[in-house]
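Below you'll find a set of structures to go through.
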Structure P
Amino acid sequence: MYAQKQSKVVELNFGGVNNLPPQSIEAEEAILGGILLDPGAMTRVVDTLRPEAFYINAHREIYKAALALHTADRPCDLMMVATWLYDHDMLERVGGQSKLAELVDRTVSAVNIDRYVALVMDKYARRQLIQAGNEIAQMGYETAVELEEIRNEAEHKIFSLSPLGETSSDVEPPIDILLRIYNQLDAPKLKGFPTGIIDLDAVIGGLKRKKLYIVAGRSGMGKTQCSVHVAAQLLEKNHPVVFFSAEMDREELMTRILAWKSGVDAKKIEECTVESETDFTRISEALGHLSDIPLYLDDTSGSALTPARIRSGIRKATAMYGKPALVVLDYLQLLGDESVKNNRVTELDKLANGCKAIAKEFDVAFMALAQINRESDKQSNKRPVISQLRESGAIEQAADVILLLYRDEYYNPETPDRGICEIIVGKQRGGPVGTVKTLFKPETSQFLNLVRY
């Protein structure tokens, strides 16, 4: 990691005429005075104001004392804060009893404490931004580090600057987690985003955040159409989707989405052979629905698409549309350098593990498409199995769910299962496996639920 290489801290250069960083000493004093005066003031600021937001060290320590008392459900008045600081050998370091008395004397009331907190957090955010800028500038001089790694780390520094009022840690007490699990016991079985395929959702419970889903199959089985169908389902409900299309360009992919929405053959749209007025009407109506979908589409070629670029794309999509629900990668084996045969397996192993790491890091469902090798074509039963995932053994280990696609008519044109796509749940971490059948319309990327009689 680049961050590990950067062991030295860049000295802040705040610029300006007097070279002072952004700060508001008066606002800090007013906040502390308000807390010492008003028993209810701490409740108003505790969820927003962080100790590190105080510019003056003494102010930071006084606030920490009040915070410790509040957490212990004890009063935060002048006497209690002074006692706490004295007991922890901190009273003289912050200026003694006279400093606390001065804070109280300068404060009339805590009525405007919310405004002061907003001002202090604003100054803190600006100092953070300046520090990140200085560190990024220093990184530019590190010529021994790959440029892509520097860019990724620079983006991470900017995008990781926490919004005002947001806590810097997502650590939860175990009891909170247990209570959330308990409260969900009566909830419907579907815990994730619906795929639109009812029987599949019944098995896997929808697409869940932090999970890696592998959709695998031989060429022509409908992997891309499946990802388009699922992505379109989420987009219909205004859930942001990030789609990395290493195989098709953006026009091809959007044509598939337009075909899915309109029900008009994608080939007709692509080749401009639409003649029916009904089809034109359907396409026009679909355009209206799709005009503002929260889709971030990146059609970078596989050789240039790296985990760093995927992370960058997710950050940009988050800035544009909000937190994504789903990230799609079409498809895994196109990434990296296929000419390097000796290291190909190792490279794909890293990519597979990288996809899982990204799912957890960005709290998204990650769907990566993958190819099955030709061994399935040599079998009498040509349904794929997990061991046939091409070029990588780590895909199986990294995946939470593996979906294998099979269409019998691809091999047997006269099969009674024409138009049927089998979705084989070959792996589900902590869940059942099995096979579901769906009606597949490849020309419109639609997977339709079969009607039971």
Structure Q
Amino acid sequence: MEIKTLEQLQAVDERTVCFTPWGLGRMHAEDSADFQQRVVARLELADEVAESTRNKFEQLRVGFSQGVLCYELFTLVEDAALLTFEQALRDRFAAHFPDNIVDVRDRRGRHHQLTVTSYPDFYKQLRNVAGPEIRMGPAGDWERFNGMLGGLLLWARREGLLRGQRARSLEPTQRELRNMAAHGSYHLNSPVDSARTLSDLAELINHLWGRPTPGGRLYPAPLKRDIIAIGWSKSGHTTVAGLAEHLATAKDEEPLAYLLVRAVADDPSLMQFDARAATTVFPSEYLWGPGTRAEAVTWLDANQPEPDRCDHLDQVVLVRSNGDQVDLPVHPQIAAGLAPQQQRGTWYAVRVDQALDALAHVRALVATEPGHEPHGECQQCPAETLATGDIAPVMAAAQKGGAVTTALHVPDVRTPLASSFRCPAQ
């Protein structure tokens, strides 16, 4: 090891200054130090988070900030962050039991009362129980619990502390990365990798304590839905979308047909809106149309629809198959409002974060692709099958899963782009 002077230890690491807010480049040392600190300064934890988890996270942020002087710190911080995933789950588990008692059942069905004043102490007791099970979820079902990362993730999901099918599908990778950090060999990561892992860790911690992250990558908060006007020309060559409040003052170069919907304004799939099928990335709702601009303005003035917020994590949608043909997903209320002849076939109630994930999952099931689970959580895609069969039991499962199933009747209208997704049977 090279022994450096204090001045050398305080010198900026030239590898760090190559990372700028705009990508690879070069920054002055002072600007690089300021930038790297600001990257992690925005990662704040909720007030409710346990003190030990908070202190560990602050330690990681301080270490990251020092990376401008020692590039290797970015790797050390990222590896420590991967291990902190488990610490956060342990602290949340310990805080979950106000009386500090956990009822544990062994493989012979005998019950044990374990104290949980601290997780390390609880884990020592748990290791003395053969084949331990604990109650999980609202129904209090007994499930195996090994006290390690996999068991803690399962427990947090069953208790509703972690949500989202896409985040669930990444959890096996998180476990593998954690094991690599704990037992892996030498590697060198960039400040970009380290910052992303710290950001993911902050999201996980806040979500465990009931605070989803606005604009989050893993555990996002509910999104605002505005009143949106979608317009298109008769030829289909012109398409527009924007806030409906601007309809009265905007001008069209040619006559357009308009739909009014309640949707996320920056949804990348707005132009494939379908009133009856769930074809947008985030849940959208039909309000009026199609009609002219003047008619749309008149309806808006008379009805004054308001924006709202939608939680797209773990939404339940229905998908119907007829033989090898799989229809587009629909929301349960829309399926409940279909005519009886349109409700025939095999239906699937699927829990997803984005409706089209259900379409891909059901297509895989119909094609009997290996690895896709026909019941429960799929390990190949971000979807959970709640029920399969005729419309009535599937609708009941959707309702039990938290979906609104009151029949909603909407006209069979869609944008020209959405028409290209429809098969003749639909």
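Bear in mind that the values in this text are calculations on the coordinates, not laboratory data. Predicted model, so just to flag it, every value in this text is computed and none were measured. Cβ atoms are built from the backbone, for glycine too; each structure is taken alone.
Determine which structure produced the value 16 for relative contact order in percent (Cα under 8 Å, 6 or more apart), calculated from the coordinates; the candidates are P, Q.
It traces back to P.
On Kirkwood radius over Cα pairs in Å, which of the structures labelled P, Q is highest?
P
Starting from the value 0.50: which structure in P, Q was FRET efficiency 1/(1 + (r/R0)^6) of positions 43 and 371 (r between Cβ atoms, R0 = 35 Å, to 0.05) calculated from?
The read-out was computed on structure Q.
Of structures P, Q, which gives 18.0 when mean count of other Cβ atoms within 10 Å over residues 323-330 is computed from the coordinates?
Q
If helix-only ellipticity at 222 nm (-39500 (n - 2.57) for each DSSP H run of 4 or more, over all residues; to 500) comes out at -11000 when worked out from the coordinates, which of P, Q was used?
Q
Upon calculation of mean count of other Cβ atoms within 10 Å over residues 203-210 from the atomic coordinates, which of the structures P, Q produces 21.6?
It traces back to Q.
If we compute mean count of other Cβ atoms within 10 Å over residues 83-90 for structures P, Q, which one ends up with the highest value?
Between P, Q, the highest calculated value is found for Q.
Match the computed value 1.15 of Cα Rg over 2.2 N^0.38 Å, for residues 59-226 alone to one of the structures P, Q, and report its label.
The value was obtained from structure Q.
Assuming 25.2 is mean count of other Cβ atoms within 10 Å over residues 211-218 as calculated from a single structure, say which of P, Q it is.
P
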